[in-house]
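Below, each structure is written out as structure tokens.
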Structure 1
Amino acid sequence: MMLMMVAHDLRSPLYQLTHLWRRAIQLADHKEYNKLTDTLHQGITMNQHTYQFMDNMLNWTMLQSNQLLFQKEHIHGNALIDQVLHDFRMKITNKEIRIHKNIPKDIYIHGDLHSYKVIFQNFIDNALKYSFQKGTIRIVASYISTMEYCKFTIRDYGEGMESDTVHKLLHTQERVQEHPEKKNSMGIGFQLCKQLLHKNGASITIESKKHIGTTIILTIPTLKSHNHVKN
């Protein structure tokens, strides 16, 4: 079943990549360089999506078989987000997305670093993917009450989702296809993130409206939470 799912989800992007590279060759032969540049950007974006899907599949498979290494440590929240945004710098530039980030310098997450890299990579990637050209993404963090938890929100103003889709994502194991042409993004990646959040003692809430945008809200244990448990 797993191999069938992977083969099905890879077939479409690989076919489209082949089509794009053939088109790129034709455009180069005809010296249509402006169109060639656009085509190459499309190919790079599709390649990034396919890589993200394969990385999610690898992490999900390792998690299910208890082979994913898991070690809690103190993680500087602002530095983590900066690293993830750096990885997406080309996509941000190509889509002309404005990033507004407000994360206090004193916020430290307590959890597994690899888990949180995967989590934020997936949610920021989705925010970029579903944002409109020249859109805005806001990433904000703050402490909650006793400072044993912090709240990270990732908000885009893009395509958004129906309430039924949000419910399925949060409360079922279904692979949601809100946007058929982008089906990989809301499938195994979201289920992987839910499991990693649970394993780290964190939780997720989603607020979304069709054609208005989506807000991902993560409630995450902090360094103070770890110190409180030790004491």
Structure 2
Amino acid sequence: MNEVVISGVVSQVQERGKVLEITLVGKPHQGAFFRVRLKAFGKVKEALQGTLKEGEAVGVLGSLIAREREGKPSEFEVAVRKTVKLEDGAVKENQRGPYLEGAVNQVLLGGYLGKDPDLRYIPIPASEGEEPGAIALLHARVAARAGDRTVWVTVKAWGETAEAAADALKKGSFVVLRGRYRLESYEKDGEKVFRPVVIAEEFLLQGRNGKAEVEEDEDDLPF
């Protein structure tokens, strides 16, 4: 299970060799602005060339796929499978440009955990008249399928969702989760590095298959 549904305003369309890169900007009714870069390949690219225009609203059905870095699978990205043009009535504009109000940003993902999840507590500064607190943050790496290939997806969860998942999940656990795509950034060697993650909002299924053996090479994760 590997489905991505995203809608937004097309802010940029660029052809890079065999790939068509599409950047969408949107804002859900409840939630923060998001900007996501999608990629179209092969026949999908051919069908979209010359038809997508900056400033128009579109919906996209896609999948998470492995991104190559130095000849090896690295982070993941979103590959477009189908697009549909939307009514422009919900297109708004701010100082950064147009965006889609009420945009959709949903990921439905199933796969196996490559290692035990990491649960940490992030301090919350005290507000006036209250004691300082902390919120749970869970990191996990999920091995999903994209065709005949494995794609490693960094998954995060917050609060009670994180604590419940940490209690139930171990290396090799099978999970189906619903969440949203997010592009995070961090500093490395003085440069800003962007890293895609899926923010899990709900774990729909979780358990152990008993047959799965998943391993992941160690990498320089920023956490």
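The numbers here are math on the coordinates, done by the rules we state, and not lab data. Note that the coordinates shown come from a computational prediction; the quantities given were computed from them, not determined experimentally. Cβ atoms are built from the backbone, for glycine too; each structure is taken alone.
To test your reading of the models, identify which of 1, 2 gives -18000 for helix-only ellipticity at 222 nm (-39500 (n - 2.57) for each DSSP H run of 4 or more, over all residues; to 500) when calculated. Please list the in-between numbers first.
Working: 1: -18000; 2: -2000.
Corresponding structure: 1.
Supply the structure label, taken from 1, 2, corresponding to distance in nm of label points 7 Å out along Cα→Cβ at positions 124 and 164 with the calculated value 1.8.
2
Please compute mean projected area of the Cα convex hull in nm², for residues 36-115 alone for structures 1, 2 and give me the label with the greatest value.
With respect to mean projected area of the Cα convex hull in nm², for residues 36-115 alone, the highest-scoring structure among 1, 2 is 2.
Ranked on distance in nm of label points 7 Å out along Cα→Cβ at positions 44 and 76, which label among 1, 2 comes first with the largest value? Intermediate values should be presented prior to the final figure.
Values: 1: 2.9; 2: 1.4.
Going through 1, 2 one by one, distance in nm of label points 7 Å out along Cα→Cβ at positions 44 and 76 peaks for structure 1.
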